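Every number in this text was worked out from the coordinates using simple rules, so none of it is lab data. This structure is a prediction, so every number in the text was calculated from the model and none was measured. Cβ atoms are built from the backbone, for glycine too; each structure is taken alone.
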Structure I
């Protein structure tokens with residue numbers, strides 16, 4: 001681990017000293033995992049966005065007082081200088097360095113510190129984070145997948161910064177008689193019955209048989225490559241039952257299938273499994289019916305804390321009553337109770353699979369949104385409400401935690417306002433915690449969509465849920481009816497208040513700020529030392545798919561290099577584009593002369609909107 005010193009001169013000295021030994025081949029681009037620590041609450045998304053407009057980096061992890069970013073050797077000095085300029089008391093530390101060509105194969109995880117004795121010899125401890133509560137490790141899925149803990153997560157390759165403006169919410173305390181009548185008639189019994197059915201998981205095709213598990217790998221479309229017997233269809237069975245319940249309520253239901261492959265060091269591929277997300281849509285009936293609120297919960301279960309799980313998961317019970325039949329039961333109850341209401345916005349209910357295996361279902365769904373292969377765009381999704389582990393209370397204090405990040409604070413505030421408006425006897429605790437990435441809200445955070453988690457707990461130190469989750473003890477005995485009743489009431493009331501009228505909005509000043517077609521344009525390095533083999537790179541964001549044309553002009557106005565990217569393809573996609581590279585050579589293979597040149601970048605969208613920016617480029621030979 002290399003710690004960067006405060007002075008800029010010391011920084012360059014240390015970088016010069018260590019580059020040959022640490023980074024090896026100077027021509028091989030290096031990506032660094034860098035931690036920035038600031039002892040305050042000042043690392044806002046807005047400030048990160050401003051820095052990213054000047055130097056390219058990828059945000060990988062964020063807590064209250066620190067961030068982890070991936071940054072190249074070329075961009076590292078400027079990044080460090082900007083951090084020091086913006087945050088006077090900051091410390092910047094290089095935690096790990098890997099060749100850029102291998103970064104797609106390098107996985108980082110954050111884990112509960114209690115797991116340190118259980119980590120395999122193949123796992124590399126990188127650092128401790130969040131005041132020592134979690135550790136950052138470099139490992140493979142197979143090294144950590146069997147760890148019996150709720151608090152484990154794989155770091156995303158990138159968390160979008162400034163991609164969408166944060167919203168505000170306008171809710172009034174005006175009475176809603178129809179909604180008040182629905183709330184008054186809510187009973188915990190239907191919610192409890194759904195949980196009971198899901199824990200037993202009766203076979204829909206064989207009366208009298210119960211699977212007693214919803215483990216995500218127990219699917220009928222499975223191929224075992226290691227000679228082990230193929231699993232049964234326990235998880236598929238539960239998903240099909242959930243889909244049928246939504247269909248009975250008149251919703252449009254579909255299966256969103258995705259494939260997961262498990263591998264093991266030394267053994268290669270050991271199994272391929274096709275899982276299903278259950279997607280049910282309740283169309284809105286107003287002018288904003290093309291805008292959606294998503295209510296999500298995972299339906300898979302696990303008993304990894306129970307002895308023998310790794311060898312017996314094909315047959316071992318995994319009831320998952322609170323984690324997370326309770327969350328799915330809230331989705332089904334909200335769908336039932338609001339089905340006849342006139343709501344402006346549409347509501348989509350999603351029961352994710354694979355959550356207990358590093359959020360595979362929600363990551364798959366969000367990947368489709370980001371790659372624009374889903375039936376919804378990111379701009380159509382106003383917000384996401386994630387219900388996970390919300391069925392148990394141990395101490396008699398009926399509390400629900402609402403976990404949010406910066407751009408989803410308005411959603412958390414909506415729950416707070418609704419709780420006050422309807423005077424629920426509920427201890428509602430709003431928790432700002434961008435580092436809590438252990439449930440299905442997290443992939444939505446990664447792509448810039450507001451999302452909140454509602455749970456019975458959100459703390460590593462909790463004794464209410466940590467003792468029983470992920471074990472066979474998570475059964476019906478753990479279900480607290482009084483908490484479930486309040487959770488359903490809160491979910492119904494907040495969903496209706498949000499979707500009945502589109503009460504969320506983007507402040508005009510912020511909307512104007514992010515309404516550009518072309519933004520966050522960065523040239524690096526600049527100057528470019530062609531004599532040392534450096535290449536010019538260009539990084540930019542598009543607010544919609546566009547045709548992009550890049551021209552480099554000399555002082556006489558002659559074009560010396562041209563590059564065009566097709567609309568919606570590499571270089572012209574919505575979001576971040578970083579395909580442009582130029583080695584300083586003309587068509588005849590000769591290097592251009594040193595000097596100051598002008599780069600012209602033009603984006604033309606399908607809508608006819610166009611934007612052009614000009615940037616000076618210094619070339620050195």
Structure II
């Protein structure tokens with residue numbers, strides 16, 4: 001698939017109704033509304049943002065929209081999102097054929113991981129489709145048809161010498177895990193959101209000829225063996241034959257003659273978050289270490305399989321163990337500029353989970369000593385150590401060094417994303433209160449819910465003028481993190497407790513020093529984050545610094561199964577992703593204006 005490149009200032013004859021995206025031009029992100037590029041990193045004029053917002057207000061059309069109008073709006077948003085996705089530099093790199101072996105191999109293994117998760121990420125949409133009827137049947141059929149599509153990429157990897165068993169054992173890139181849990185979260189809220197988000201992914205099948213040409217190009221340029229390409233090319237044909245690009249239309253029409261504007265706005269916003277997450281996922285193919293992992297396995301996949309038979313059948317997208325420090329997570333996720341030796345060491349130790357080589361590069365001294373593995377009889381106090389995923393994250397250095405408008409954008413983004421995180425606290429607290437059979441822990445959670453009530457409003461008090469939270473789209477990494485918390489609280493109360501031990505343990509007695517340091521580089525940014533400082537003070541007054549130890553003590557009588565430990569640590573990893581999404585997105589003033597979304 002070949003992306004269409006736009007020139008600065010190029011304007012389509014008629015702009016489609018869409019949220020703004022960013023376009024990468026020479027390493028810079030430029031504000032983009034459909035095919036119109038605005039500025040060079042600076043925010044558009046407020047009047048223009050207001051005009052864009054009016055086009056995204058569905059209530060100005062009608063509160064109950066006829067299905068035909070809703071269908072047209074979704075199609076326009078899909079088209080704009082697909083143009084945005086295929087503007088990613090990855091596709092230009094594939095087309096050029098330069099330095100693409102590792103990105104192509106990363107594409108194979110990470111797509112395999114994503115497709116293998118299909119039943120788990122699609123099932124929530126079915127479970128929330130009450131009352132049971134046509135929509136339930138449509139979504140269930142789609143799940144069943146998608147449930148084994150990972151085999152096409154497993155077969156492709158087998159042609160390169162990597163067995164399916166070995167491929168299953170490779171730890172996914174963090175951004176693949178983010179994408180999987182984002183899809184679970186958007187599906188949980190509404191079957192229309194589930195169908196529309198899935199429809200965005202499936203819409204590439206509508207341009208079958210273009211996709212097949214891309215596959216043929218890989219063979220013609222000898223970028224991959226023909227047998228490898230033929231194996232995963234079959235997936236395109238199967239999806240096309242099954243008509244998965246039309247599933248969202250079936251769900252929409254099954255809703256009735258109209259759809260409420262609020263419901264449609266939620267589904268549209270969810271689909272735009274999926275598009276943004278896919279853009280971040282494409283970057284993982286270029287930046288991450290999984291391509292190197294496949295390269296190493298293609299030379300020798302011996303010893304990469306898990307010896308524990310039960311562990312061999314557990315999906316890696318549910319596991320955050322081993323828990324690496326934030327610095328190692330970053331080095332692995334952004335390894336592209338490292339030397340071959342460093343990339344190989346990172347891939348081998350972090351993704352393949354092999355013992356560090358004897359000649360570990362000097363730059364990875366921390367790597368050799370920082371792995372965490374559960375003891376034979378693990379205690380919940382270990383979850384306190386998972387705070388290493390938060391401490392040392394690159395976001396903190398960025399906030400301390402950012403200046404001017406960039407500092408304001410980063411501070412605003414950090415506060416707003418935390419507002420959405422805090423607003424969701426009652427949802428995941430309620431789930432664990434409903435699922436936990438231990439009265440002492442349940443009472444602890446009820447008390448915690450009471451103390452957390454209204455905390456999001458503390459952060460809102462110092463937001464810059466003009467920030468409209470009602471129309472704000474939280475980052476996809478925020479939705480992944482929050483969704484995983486809600487999910488764990490419902491499905492595995494002990495894993496949720498472990499995650500809370502980690503998160504509560506991140507509160508520090510000396511956090512005021514951080515806020516003071518931010519003020520030395522940007523007084524305006526310091527004003528914006530005053531709400532977080534006040535929130536920390538309230539949490540300390542409530543005794544939250546001791547909460548982690550108290551909850552660990554309550555949990556200590558219980559056996560913690562390996563799956564529970566893995567699930568709890570996964571939320572810690574998604575906390576790293578939550579911070580990484582903020583660091584990655586809020587790079588300049590346009591990144592704040594870009595969060596405007598659909599409203600009903």
Structure III
């Protein structure tokens with residue numbers, strides 16, 4: 001754990017020890033007759049029914065004070081125009097009862113539906129509701145992703161192989177891989193979230209990659225015996241498939257360096273799925289094919305699309321052979337453009353945007369932000385640096401100045417601390433002083449309610465609070481920021497550093513793997529440009545397209561470098577087999593023999609990833625969309641730029657042998 005996150009954990013632990021930690025749901029009720037008898041009766045009855053809901057530990061509302069509102073609670077329990085009332089539900093801990101939150105939300109929804117009437121607007125918001133909504137949408141996505149991915153993958157396999165076995169066998173092994181991976185995921189005690197919900201389509205498509213290579217090599221082999229045909233295919237593909245799977249695993253495992261738990265879980269189990277896919281897919285596919293009838297000669301049976309692809313691959317070979325310098329120069333220019341665009345990418349996590357503006361929960365949250373109070377809560381713990389208890393009027397005046405400064409900051413809707421209740425002091429009264437000051441009176445609590453904004457604006461607010469503390473309190477006080485919204489801001493701000501770290505580790509280990517495969521620094525250097533350039537262009541798409549760096553999009557670089565290098569390994573392996581002293585002929589033969597397989601796997605992988613664009617969460621949609629685009633960019637660079645780099649290298653070492 002990083003030092004920053006350790007500090008956040010310490011602040012959260014301290015807050016829980018001093019003031020407890022209960023999740024809160026806010027119910028807002030808007031009526032024009034809120035303070036008339038009919039409105040009072042309606043609200044009182046609603047509060048009574050809410051307090052009876054399973055999972056509700058405590059309720060705070062206007063009914064507690066017989067609709068007499070202290071000034072410090074305006075904007076918390078009632079809006080300034082006195083038309084919207086806030087009902088705060090503090091929930092029990094559902095940790096030991098996973099189904100408790102579902103029952104509470106179901107009961108809350110039913111109760112609200114029963115109490116809807118003309119002239120009354122009821123809105124609800126809170127992190128527990130966001131958790132429940134996320135879980136519901138994850139289940140919805142799973143019902144769509146898995147079947148749709150199977151259908152799409154099946155259609156692609158049938159199109160590519162033009163044989164029923166070429167579709168059914170990879171699908172069968174993909175299904176087995178999914179069952180193993182998700183079974184291990186469930187045994188670990190984890191539940192799917194908006195990030196790990198990507199596991200089924202990702203693993204399914206990656207599993208098909210290895211089996212597609214083996215099946216197509218088996219169909220186009222030259223051996224006449226059943227076992228000999230399979231052994232020949234394995235002899236050509238085992239090493240490149242092994243290291244291609246390894247580099248893909250490295251890309252996923254680099255996500256373990258992320259500070260976001262969901263990203264770490266995704267990386268770990270995606271890597272596990274790739275390992276399972278390699279063992280089961282390659283071994284099982286080879287075993288089954290060894291019993292199958294050796295296919296007839298098919299070299300001259302390409303369809304219309306196949307002929308067009310062969311022609312396109314021929315043009316790619318001639319372009320690389322005749323103009324390698326120009327190709328590399330254009331690629332370097334694109335890299336410069338990519339770097340320029342990458343510098344424009346900003347980190348921003350906005351949970352409401354992730355759910356989508358059409359969500360009723362998002363609409364309710366926006367409504368509460370506008371008509372009552374903020375739903376993004378930051379808790380401030382204030383203590384003296386000398387460790388003594390608060391007891392002087394002067395220090396309370398300074399804290400009051402600090403709180404007023406915070407209250408005037410952008411996006412802050414309300415702030416509440418002990419100094420807002422001068423008639424209470426440290427002895428209790430209109431509110432429980434235990435909720436605003438620790439028992440030993442050494443720590444004061446200030447609750448800041450901010451609008452639901454993204455972490456870009458949230459970071460500005462966190463920094464402004466820090467500056468206000470320095471300006472108004474000086475060195476004599478220590479202010480610790482904590483709370484759910486503060487954690488989201490802190491984690492989001494580390495995404496850029498986390499992504500750079502993960503990508504850097506993945507790139508180094510992947511390049512080392514290429515060097516290990518070919519035992520050549522020359523091949524390692526040749527692989528660098530065709531694999532980094534697609535990622536820079538993808539970053540430029542994010543930067544110039546205004547796509548923020550979030551939990552989902554932060555995974556793209558590390559994951560894609562592991563997947564993109566697979567094509568490079570297969571291409572270089574084929575080139576080394578085909579090279580017999582003439583680089584031009586080796587390039588032409590490699591593109592003819594390997595290009596179609598690389599196209600087939602890229603088609604299957606990209607369409608499998610693109611299934612997730614139908615998801616409910618914006619980060620996963622962007623991850624799927626950009627990942628698919630990056631795959632096609634990687635294929636284009638491997639079919640054009642990599643041969644150009646090989647041509648330039650051959651011009652220097654043509655007299656030698658590889």
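Can you tell which of I, II, III yields 93, 52, 37 when Cα extents along the principal axes in Å is derived from it? List each step's numbers first, then the result.
Values: I: 80, 56, 45; II: 60, 60, 52; III: 93, 52, 37.
The read-out comes from structure III.
Which one of I, II, III has helix-only ellipticity at 222 nm (-39500 (n - 2.57) for each DSSP H run of 4 or more, over all residues; to 500), as calculated from the coordinates, equal to -19000? Walk me through the numbers before you get to the answer.
On the way: I: -7000; II: -19000; III: -21500.
That value comes from structure II.
Using FRET efficiency 1/(1 + (r/R0)^6) of positions 113 and 529 (r between Cβ atoms, R0 = 41 Å, to 0.05), single out the structure from I, II, III with the greatest value. Mind showing how you got there, number by number?
Numbers: I: 0.40; II: 0.70; III: 0.10.
The maximum falls on structure II.
Which of I, II, III yields 4.2 for distance in nm of label points 7 Å out along Cα→Cβ at positions 105 and 489, as computed?
Details: I: 5.7; II: 4.2; III: 2.6.
Answer by label: II.
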